[in-house]
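These notes open a run of structures that come right after.
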Structure P
Amino acid sequence: MISGLLIGSSIAQETATYQSEYSAFTQAIENGDREGAERHGRAAWQLAEETLGDHQLTGVLAFNYGQLVLFTDAKEARTALQRADHLQRAGFVNLPKEDLQLFLAFTKFMVDGERRRDVGPIRNQLDARIINGDKPTPEVAKIWLHVAFSDHEAKFYPAARKSAVIAERAIAEALPDDYRGRAQAIIIGAVSILIPQPRSIEEIQRAHNELTDAMRLFPPQKDIESFDPILAEVIAWDGLTFGAILSMNRNDYPDHENMDFDDPKNQYPTFIEGEKSAAACNIAWSKSPIDYPSEQARDAHMGAVVIGFDLPDDRPTNIKLLAEVPGKGFGASVLRNVHRWRLATPQLNEPACKANRILSVTFSGTKRGRISVSGG
């Protein structure tokens with residue numbers, strides 16, 4: 001749902017051509033027909049340009065269309081919003097100034113290649129809204145998430161952490177059904193305290209807790225074929241919290257054993273509908289070799305991989321790479337080896353034990369290439 005669309009009260013008094021397109025636009029919005037809304041919204045604006053030219057309704061329709069496609073077609077949005085801004089400056093229309101300027105700054109950022117120098121004006125406008133006590137709109141929440149992504153990509157981790165925390169709260173308030181957006185914000189926030197070194201036990205624990213909270217946002221998945229890639233990414237990044245612990249020097253971190261990963265509030269939710277744990281299915285591998293990728297091992301890189309597979313007998317089949325973080329290389333190593341795994345003992349003869357198994361592999365980043373496997 002698009003918030004704050006402006007309604008031109010005199011549209012019904014004008015020609016029927018753009019009036020009918022505008023009516024179709026509002027009907028598509030109500031029906032959740034995004035594609036139809038974009039098509040009719042653009043047509044309403046363009047027909048207003050042809051029949052009215054410089055006019056209040058032209059500005060309103062240009063603004064509405066620009067707001068609608070803000071995140072799906074930034075170039076189109078920029079064109080429409082620039083037209084609305086021109087009409088506003090010329091005195092033909094009175095649009096929400098703060099929204100218009102924020103949207104223009106955002107489209108400039110997106111169209112011009114997401115340059116870091118374009119983030120500052122966006123952040124200043126977003127911060128001003130917080131200072132003013134403004135409630136976040138759906139657009140503001142999504143823009144905060146884009147800013148968090150940009151901060152993270154630039155490795156400005158403190159800024160990314162702050163932006164991600166604000167984005168998650170804004171999405172929860174303005175878009176309560178957007179659990180995937182909330183999870184993306186949580187990932188950025190957690191990773192922004194997990195990656196920088198040195199990292200403390202408390203920071204690793206905090207990242208684990210937050211990623212576990214993100215997992216709980218998702219409903220149980222139907223199968224590995226349709227497994228949500230964002231949920232898989234959350235699971236993989238959480239694997240790196242364990243990798244971070246395994247990579248620590250125990251003499252330097254004597255309290256590492258106090259990590260509260262077994263606290264009931266941090267227990268994992270159900271990932272697959274009707275799933276049974278590896279223990280409940282009597283799944284134990286006789287041998288589970290995985291090669292630590294040579295380049296990553298040499299550089300002592302950490303990594304985590306999440307795979308899904310079926311287990312109709314004693315060996316994995318239909319193996320799928322669901323996620324690998326922080327980059328490529330670890331997933332290929334797992335896929336090269338996991339098809340050779342064999343069960344040590346017969347598993348239970350139940351459907352939940354024979355299909356849609358989820359397994360996480362963590363590469364701890366030590367010089368010896370330490371690897372841990374969980375799930376399955």
Structure Q
Amino acid sequence: MNRKIIHVDMDAFYASIEQRDNPAYRGKPVAVGYGERRGVVAAASYEARRYGIHSAMPSVTALRKCPHLIFVMPRFDHYRQVSNQIMQIFLEYTDKVEPLSLDEAFLDVTVNHKGSRSATLIAKEIKQKIFNRTRLTASAGVSYNKFLAKIASDYKKPNGLFVIEPSDAEAFLETLPVNKFFGVGKVTAARMEELGIKTGADLRQWSEVDLVHEFGKAGIAYYHFARGVDEREVESERVRKSLGAEETFSDDLSEMVDLLAALHQLAAELQRRAEKKKFLARTLTLKIKFADFTQITRSRTVTYYLRTYNQLFDLGKELLLQVDELQDQKIRLMGLTLKNADADESTHTVDAIQLSLDFKD
């Protein structure tokens with residue numbers, strides 16, 4: 001029996017909430033983020049995207065592309081509240097919900113609470129309920145596996161619904177550009193193009209052995225994706241493997257007193273989050289990004305669970321003092337991450353908290 005998978009992706013989630021809540025922003029290019037020097041775009045409205053503005057773009061670049069761009073400071077507590085509303089709608093249909101972020105999730109509706117045999121009708125109902133309750137639009141993709149459902153949700157954005165039937169998958173993938181395949185980023189897409197792989201049809205010509213030779217373990221996934229095969233289950237309970245906090249400084253830091261002050265804030269925030277999530281870990285990792293964007297990490301695993309602020313700060317300070325490069329370079333970003341030493345490395349995920357710019361979009 002083919003599974004029935006839906007991927008729901010909210011349309012420009014953060015920016016759309018701001019436009020919904022403030023009529024003056026509607027129909028105008030809006031960016032959620034800090035619009036001054038060293039700021040970053042967290043999310044862009046569709047009006048802003050027409051100027052080539054996208055998330056993670058430096059704010060100064062965005063303003064060059066669109067001088068009348070409206071910057072709005074993020075309200076993450078509010079975004080989480082809206083996200084919870086949407087997740088409750090999903091749970092009305094199935095317990096098999098796998099959130100990927102605040103604004104997207106996979107649903108397995110093969111067996112569902114409504115007893116419906118049509119995943120397409122369920123997707124339509126969900127889209128309508130989201131709009132009725134939040135006045136926001138979502139795009140949905142429907143197919144028989146996660147890979148195809150995610151591709152489908154992006155196919156007719158915004159406010160789209162696209163279905164890839166099992167009988168249509170092969171023909172659909174043959175013409176699909178490889179940069180639309182899950183897991184194929186800009187660098188991989190460029191390498192594929194060098195090898196003459198531009199579409200799913202091109203990718204399908206390659207053997208699994210040759211793809212692994214060129215792309216490592218990811219080659220196995222590319223081989224199966226080109227054939228419409230993805231056996232991953234919708235995981236309704238994802239185990240958190242790590243929890244982190246990081247901060248990008250408005251000015252590069254070099255003095256130890258300033259670095260320790262930043263470390264104090266990181267340790268305090270990380271302890272608060274870990275206590276809230278009841279997250280226990282024995283490994284602490286310090287991440288440092290220098291002014292030239294080079295990055296290093298230092299880690300230590302202890303025999304006890306790291307629970308208190310003092311434990312996190314003291315161990316973080318030890319790791320910081322191990323960094324010889326502090327003598328020569330200024331620091332742009334610093335982060336602390338707790339990791340469960342018993343976690344399976346193959347499923348390692350990080351929930352990082354950006355203290356000054358808490359952007360996940």
Structure R
Amino acid sequence: MKKSLFAMAAILGLALTSCSSDDNNNTNNSSFVLKVDDLKGEIKDGTVTLDPTQTYTLTGGLIVKGGATLVIPAGTVIKSSATAESTSLYIAVERNAKININGTAAKPVVMTSGKASPAQSDWGGLIIAGNAKVNTGDNGTSEVGSLSYGGNDNADSSGNINFLKISYTGSKYTSEKEYNGVSFFGVGSGTIVSDIYTFESGDDGIEFFGGAVNATNLVIVNSYDDSLDFADGWQGTATNVYIKGVTKAGVEGSTNAKDPSGATPMTNAKINNISIVKGDVAFLADEKAINYKEGGGKQAYTNLYVADGMPAALAKLSTDAGATANIAAGNFTITNYTFGASITDFTGPKLSGTTTGATGAGAGADLPTWANWTK
């Protein structure tokens with residue numbers, strides 16, 4: 001009898017262990033049906049946790065609805081479908097939803113193209129919407145993904161992004177409606193963002209539309225519009241930014257396209273430790289190292305390195321009244337900098353501090369050591 005009881009207990013224990021393992025690798029307490037080779041649909045409730053031992057195929061839009069959470073463990077790989085329409089392939093996180101991308105330097109989370117010969121614009125990208133303040137209104141709709149965003153909670157959290165490699169993004173509906181690598185719409189400062197590598201984005205590498213989220217350790221390589229972009233009253237700080245392969249601007253910053261003088265809050269961006277490298281002859285950087293655009297707002301750059309080979313003018317300057325007033329007021333500043341010999345026109349920003357020795361993201365034109373995980 002004792003042997004029988006022991007055997008039954010062992011079987012029961014094995015069954016419970018098996019269920020626990022399945023839950024950790026699949027959908028936990030969510031009604032969402034997770035399919036490795038058909039990742040798409042709406043996660044409407046609970047928590048969905050991906051399995052890092054699997055390679056997922058994104059076959060359509062994957063939307064995390066308000067109240068739900070998507071967890072992506074270290075080492076997880078997601079590849080876009082090789083045959084689906086490129087604009088249908090994206091990952092979106094609604095207001096009041098969360099995404100936890102838990103990569104590490106040794107095992108980053110990878111989101112990439114599934115095509116045999118991948119190229120920029122093979123799929124959309126990652127879109128996150130939050131409840132933070134945006135100067136275009138409290139209930140905007142994202143240009144891609146059709147997510148509502150904005151509000152009055154600048155401390156809002158949409159989860160975390162840590163060690164993410166995202167590549168071959170930026171698919172386009174039109175020249176005015178296109179995905180970036182990662183887009184932040186009204187995302188709050190409670191969201192933790194560190195160590196993102198974007199590669200071959202058909203539009204911007206990373207863009208902030210308002211909100212107050214901060215970001216550290218950004219590597220943005222080969223973007224076919226702007227590399228780093230912010231607008232609509234972004235109140236954040238980006239620290240350690242390495243940019244290479246600049247098609248238009250290394251950094252494009254504006255305050256509001258429709259109301260460049262009066263929209264509030266005014267953009268107040270702080271960019272610390274940044275390197276901008278034009279890249280090879282295919283990259284023209286024809287909107288300069290910095291495009292101070294549409295009102296401009298407050299833009300403060302500290303420890304800026306701009307490599308030799310960039311256009312002669314350091315900045316492209318909007319001539320609207322808001323931008324002109326902000327430049328006159330000293331709201332466009334660069335403190336401590338190193339500029340390559342090709343740069344001879346410094347009109348626009350207020351320059352101060354040391355004029356040589358600034359290392360930018362850490363190693364001037366070279367990839368800094370903190371970014372070695374991207375290799």
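Here, each number is a calculation from the coordinates, and none is a lab measurement. Only a predicted model underlies this, so the values are computations on that prediction, with no experimental measurement involved. Cβ atoms are built from the backbone, for glycine too; each structure is taken alone.
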**Request:** Out of P, Q, R, choose the structure whose coordinates give Cα extents along the principal axes in Å, for residues 85-220 alone equal to 44, 37, 21 when calculated.
**Result:** R
**Fill in**
If you rank structures P, Q, R by distance in nm of label points 7 Å out along Cα→Cβ at positions 77 and 309, the highest one is P
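To which of P, Q, R does the computed value 36, 26, 23 (semi-axes √(5λ) of the Cα gyration tensor in Å) belong?
Derived from Q, not from the others.
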**Request:** Assign the value -11000, calculated as helix-only ellipticity at 222 nm (-39500 (n - 2.57) for each DSSP H run of 4 or more, over all residues; to 500), to the correct structure from P, Q, R.
**Result:** Q
